[in-house]
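Listed below are the structures to be examined.
Derivation of every value follows stated rules applied to the coordinates shown; laboratory data play no part. Everything quoted here is computed from the prediction, not taken from an experiment. Cβ atoms are built from the backbone, for glycine too; each structure is taken alone.
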Structure P
Amino acid sequence: MRIAIPIADGKLAMHFGHCQRFALIDVDVETKKILYREDIDAPEHQPGLLPPWLAKRGVQLVIAGGMGQRALGLFAEQGIQVLVGAAAEMPESLVADYLAGTLKTGDNVCDH
């Protein structure tokens, strides 16, 4: 499974659509281990661009702080699951918590 996390200053970026980089993390869900991490630059901001852009990179899950309703719908159309309300933590920590079933999520911090 490949998980994408928007990052700023090495931690989860709270403004998903305007982040500068993504951590793409490959995991083995059976062994609950992180296999590989690659950080890539995000494309220039364009509404609706990120869901197909991340789908082309094999992403199956996005862990985000907040995301607008339209973006959530576009990710669903691409078959990508989205978890919102995650804290601004290191990507590996978020993924480890997700794999362990202990990832804490709160409110969607995006208001559009």
Structure Q
Amino acid sequence: MVSPRVVVLEYQNILGPERSWTVPYADDFSARNYPKTDGTPDFCGASLSAFVKLGRRKGYRLVGVNRYGYNAFFVRNDPGGDLLPEIQASDCFTHPQTVWGMRERFPNVKDLPWVEV
């Protein structure tokens, strides 16, 4: 079993901090088949809240995101973990580009078949 100390992943920041959503599983899934904003496929991936739930189940906690709020950093819950305290997903959606995406891009995909997790 693989158990890295640090996990870095990209999440769909236009979904905001409250929604725990992901796209439905499909063998032939392609984000290119869904609406795009500025050439960017927006119906893809999962929300930060969905990844936080998954991380907790697997023994990880959210410790940060990149400046623009689309890459998340999780660390394993090892002894000494108090050096990197857990942060709340709601604290990760303050950058103006992220706020703009939630307001302008999310409406294009809000009614697509997201799966709540």
Can you rank P, Q by distance in nm of label points 7 Å out along Cα→Cβ at positions 74 and 90 and just name the one with the largest value? P
Starting from the value -4500: which structure in P, Q was helix-only ellipticity at 222 nm (-39500 (n - 2.57) for each DSSP H run of 4 or more, over all residues; to 500) calculated from? Q
When mean projected area of the Cα convex hull in nm² is calculated, the result is 8.0; to which of the structures P, Q does this value belong? Q
Looking just at distance in nm of label points 7 Å out along Cα→Cβ at positions 34 and 98, which of the labels P, Q belongs to the structure with the highest value? Q
To which of P, Q does the computed value 2.4 (distance in nm of label points 7 Å out along Cα→Cβ at positions 26 and 42) belong? P
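Could you tell me which structure in P, Q was used to calculate relative contact order in percent (Cα under 8 Å, 6 or more apart) as 29?
P
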